[in-house]
Structure 1
Amino acid sequence: MPERAVAPCFDLIQQNGVHLKIVNERVTRHGDYRRMPDGRHRITVNASLNKYRFLITLVHEIAHLVAFEKYGRGIKPHGTEWKRTFQYLMLPFIRPEVFPSQLLPLLAEHFKNPRASSSTDARLSIALQQFDVQQSDKTYVFELPLGSVFRLYNGKLFKKGNKRVKRYECVEVSTGRMYLFQPNAEVELIEP
């Protein structure tokens, strides 16, 4: 976590009675929030995230807790109430003392209407990945030539198709089913 974010994050954790657990990497999510049967609040965040993505993920999950407490459990997990809460909680961190200057305009744009995951914001996600400790040897879907075959982390093979508005149509080779991929999905190129 960025050094200047430690104290304010610790305050958020204490104020909201969060049990924070740092866990091994999960491919499908950066973190999650759960209210336990005994009423305690547990938040997990992947240990493998760089410090900036870790901070965004932690505040994202605390925003779930705060929004559910304030508006009730009937709200949509990434609906308007959560978005407002996430914006409010994140605002004190979007400063040059916390984030590198090249990320600030991307964060400002992202937080006008935050999405369910920072990974679905392709520009922000790619910018954040430059701070990863282990640089990935993967390629992004948007970099692949049309018609190329690629592999996902789970071993499934896909063929890249046309771009819709933001995402790419890709056909699973074994089933012929079409899926939509974010441009920043990390993949392994098999045949160009």
Structure 2
Amino acid sequence: MIYSIRGILTHVENNFAVVECAGVGYGIRTSAVTISRLPKQGAEVTFYTYLHVTENMLDLFGFCDQSELNCFRMLITVTRVGPKAALSVLSTVTPERFALCVASGDAKTLAGAPGLGLKTAQRIILELKDKITKEQVAGGIADVPSFDLPTGSNASEAISALVVLGYGQGEAAAAVTRLDPNLPVEELIKHGLKALAGKL
């Protein structure tokens, strides 16, 4: 497993970047969201990576933050969604927006990704929601004390989105409930991710 690569950014093009590390240039396939966040060529950069192995090739995928990598990993577990389709989704929406789409059942936004289509977007939501529910039951998350949040509130939607990104319901609720409940949902998700990563 290659967990991450840190080195000098030497080349950038559409959905592709090259990072030189210890004299080796690593070609990394990535999303438009990550490309937009990269520093100038010649600067140091870190990618969190996933090595995709097939019969004929090895492809290295990388992202600027772990939440985007988590989304990528979840997407490629969905039936008939490969790395190319996963990159298309993550080039269209941020990790926060993706999580919110799955949590709220917003297939239309996901279907806006080039080459995806509404049926595939609906399958992504169905399979990931189902997977999350099973993991919650298996992990005993249903026993986590209630935080008495109104259904449909910004905070409850943000917590659901963080659960989509792989966090436990209890830790997600603890991170979100200490934030201003009047913030937009995507801001709550963003600040919640920072809190969970120990950055706040």
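Computed from the coordinates by the stated procedures, all read-outs in this text should not be read as laboratory data. Since the structure is predicted, the reported quantities are computational estimates derived from the model, not experimental observations. Cβ atoms are built from the backbone, for glycine too; each structure is taken alone.
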For 0.35 (FRET efficiency 1/(1 + (r/R0)^6) of positions 57 and 153 (r between Cβ atoms, R0 = 41 Å, to 0.05), calculated) the corresponding structure among 1, 2: 2
Output 15.4 (mean count of other Cβ atoms within 10 Å over residues 41-48, calculated) maps, among 1, 2, to structure 2
As an exercise: FRET efficiency 1/(1 + (r/R0)^6) of positions 1 and 161 (r between Cβ atoms, R0 = 30 Å, to 0.05), calculated from one structure in 1, 2, equals 0.15. Which structure is it? 1
Rank structures 1, 2 by FRET efficiency 1/(1 + (r/R0)^6) of positions 73 and 105 (r between Cβ atoms, R0 = 30 Å, to 0.05) and report only the one at the top, that is, the highest. 2
Given a computed value of -9000 for helix-only ellipticity at 222 nm (-39500 (n - 2.57) for each DSSP H run of 4 or more, over all residues; to 500), which structure among 1, 2 does it belong to? 1
Using the calculated result 58 for percent of Cα pairs over 14 Å apart, for residues 33-88 alone, pick out the matching structure from 1, 2. 2
Origin of the derived value 17.0 (mean count of other Cβ atoms within 10 Å over residues 65-72; candidates 1, 2): 1
To which of 1, 2 does the computed value 19 (percent of Cα pairs over 32 Å apart) belong? 2
